[in-house]
Structure 1
Amino acid sequence: MKKVERINTIMRYINNRSHFTISEIMQEFNISRSTAIRDIREIESMGMPLVAEVGRDGGYFVMHNSVLPDVHFTDNEVKALFIAFMATRNQQLPYLKSRQSLGEKLLGLISETQQDDLVLLNQILLFEGTNPNNPDLLDLSDLPHPMLEKLIQILLLDRYLLVTIKEEEIIKSYAIYLLHLYREKSLWLIEGFDLKEEKKRIFYVDNLNNVKPYPEKKRLSEKKILEILSKQEEEINLVIELGPKAIAQFKKYHPLKVSLSYTNPYQATAILKTFINVNKPEEITEIISWLLFLGKDIKVKEMPEGVLKSLQERLRIFCP
């Protein structure tokens, strides 16, 4: 790491802590004691108000209610931020309306030479989803689902949620502990632990009708939820091998938050392992429908007997 980059990084590190020592700086940035001391003195000379504490447990802290020096970006940091903005354009991201004001503030912090570089990058770089005729075009279709920002705001305060989902004109409510909010194939999805059914569920944010915190008195503890999930992961009872056609079907749709483990370098074959709760008939029905969707290009290596019988009965209906 170059000196300028290291100094900027150390300044951000210091500013986020109420107290720090030379030893911590040495360990965090893998530098010698003399280098750490020189860097601290240089940061002080730039105007950061540091106060030294004498004694065995002494160190430094940033003086409160003081004006900190301006943030400075290196050329590469500016390019990294700008290209990140470009790459995520037209991606239905939350807080998209704030992008323009954020970009304007960034441009106000950099030099004219750096601004010229960004103008050139904007002319020559195109990413997936970019309109080639007008890279800055932002249509209404680029905006995320209106519930996405509300969901994130609630998640910052509480991960226990009561979500209302609308599917095929039917509205259902689920009490969940949110595990992840992620984006896959241009769609935002919620991965949550169903507090009543005690299993993972996947919901599309596009189907979200409402969301609010779940009443505290009815909650399972986070520790208990993780214990249940850990046991379910350990009790893998469905193992199937997938060929290329089944892998293609899997990529189109998979209701369970499971991942494939590819078994050859060309990703033409894979193995899938997961847990099925045999005491939940609706879960068995769901997994059987999904296996039929994957098609004939699968080999069952392990499957609960009850699920196997149900699958055979469904096949008899289609192939009497």
Structure 2
Amino acid sequence: MERTARAFWLRSPGHGEIRDVTVPEPADGEVLVRALCSGVSRGTETLVFRGGVPESQHEVMRAPFQEGDFPAPVKYGYLSVGRVEEGPAELVGRTVFCLYPHQTHYVVPVSAVTVVPDSVPASRAVLAGTVETAVNALWDAAPLIGDRIAVVGGGMVGCSVAALLGRFPGVRVQLVDADPSRRDVARALGIDFALPADALGDCDLVVHASATEAGLARSLELLRTEGTVLELSWYGDRRVSLPLGEAFHSRRLVVRGSQVGTVSPARRDSRTYADRLALALDLLAEPAFDALVTGESAFEELPAVMAELAAGEIPGLCHRVRYAPG
């Protein structure tokens, strides 16, 4: 027997809608999940909403349970938290995280869900995918005790990286952003904050996550000789200029890319994707991460909300989507 669910689709660039979709009965090895909440991955999802995924990246950018193709129509998203209603007895009733788009109910393989620890509320677990990106970035960056580090760009990813770096012993970490309101978020995370002009230099490592040309240039300026910029920004179809003249060569600076689509080479032989996601959920037991959720709306409002997010009319970091109970 098939049942009906509701799902958010991008009908055409800049235009979203809620559609009725059919959900099959779960087979052996599958679970039926009822969504409790989901998160909008602000940078990536608003880029998708605007139709900004370059054609060369259409396959690379596919989400695990995406339907349709870029630029549209497409069902896209990957920060869903729900409760298992049908499936193996040990999972029924458990709260789980899944890399699924915004949809009220869905059926996926058991291997696609990760149980949310009892110490992590469902409302905070929507950050799991973002914290997982931060975990992978720190495996790539390999910070050392006593390092001087700046995180340029106080979005969801940048704040998550800064929050984790703040736990490293002896590390000087500063969140750098052009928006002075990010100071309050940094304070909640227990880390220092600076506007770009006031940022501390002589950094061993700068993690860049602002997705702006100015942010990348400032990141290079903040490095010590032979320092590294770890580039986390996703620019989509935008081109950026990189100042490789001036002191770039004489100071032997490094720009290195990091991307969550593969497990960092530093841990690839010893950690799986499931291990990485489970670690991210464990780290979310820290209540300070609640500071990254700065807005919430009902699922049925998502078409209008996504347009406002893409236009920059709704400020903040993670936007949480809540689903009607039952």
Structure 3
Amino acid sequence: MAKYRSNLPQLKGADFLTDAGLETTLVFHRGIDLPAFAAFPLLDDAKGREELTEYYEAYLAIARERRLGFILDTPTWRANADWGPQLGYDREALRALNLRSVEYVERLRRLWERPGAPIVLNGVIGPRGDGYKDGNMDPLAAEDYHAFQTEAFAASEADMVSAITMNNVGEAVGIVRAARRAGMPCVVSFTVETDGRLANGKSLQAAIEETDAETGAYSAYYMVNCAHPSHFEDALSRGEAWVQRILGIRANASTKSHQELDDSTELDIGDPIDLGARYRSLRGSYPSMRVLGGCCGTDHRHIRAICDACLPAVAA
């Protein structure tokens, strides 16, 4: 039975952490080959599970030190019906994999959760296509397509699902509708280009407002991920209702554009201290942003810097 599905603790005003750039850490820091940039096959290999556990526990340790709650993601950003077959997973195998991914993070929760610092199990859903390229899914088609993962997570102990690196409203709307149909709390995280707009030119404001309008504001909240704060901070507006719907940030380390990152052969880790300062500035203007983590190029150093900049130190 899901522990927090009917009562998400991050909606109660406390600060929560997430992990950082899973795939970029595995590829560039651990030297692991990830075909299709997919981490989920590691769950089916003992060594792969060890790598994932070492990765996640670095962030769980920071959360414990800071006595913070944690949003613990499944490594399933690519575990959908288009990407799975490229890696040898048919539909039945993919469903089983998505279920195992929750069992895996649930075991981590049993080891790491402490009173007053809840760990929320988050079923991660990625885009059908490339998160960096403009998608254009019809909401009905997206609902049908992504129901596969949302229904698998609904049958597990996952507390919620998150649509990560969304670059078009139609796909986001479809995922939210699929989550609602499955009875799962849902979060949508949009990604933007260097001008603060989605890949198709739509503003972040329009994306959030249109998604809410098409889904009865079913999303528990919104996030921004896979973009540097300098890309989207000017797109925000103080006092606007739509901005209050953004409860989390998972920024990139680099100020490079998505195209530049795609073309890079080396990892740009940016400046962790500067990134932490940018998070602090955003939190000062938008205190609703309480879920803090990282995306491409970030690792435990960036999360520590964000904590140092944004959160008070905890007495021993």
inquiry  = Tell me which structure, out of 1, 2, 3, gives -0.28, -1.11 once log10 I(q)/I(0) by the Debye sum over Cα atoms at q = 0.07, 0.14 Å⁻¹ is calculated.
reply    = 2
request  = Rank structures 1, 2, 3 by distance in nm of label points 7 Å out along Cα→Cβ at positions 13 and 85 and report only the one at the top, that is, the highest.
outcome  = 3
Entry that produces -0.78, -1.33, -1.38 once log10 I(q)/I(0) by the Debye sum over Cα atoms at q = 0.15, 0.24, 0.26 Å⁻¹, for residues 181-268 alone is calculated, selected from 1, 2, 3 = 1
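None of the figures in this text is laboratory data; all of them are computed from the coordinates on show. Quantities reported herein were computed from a predicted structural model and do not represent experimental measurements. Cβ atoms are built from the backbone, for glycine too; each structure is taken alone.
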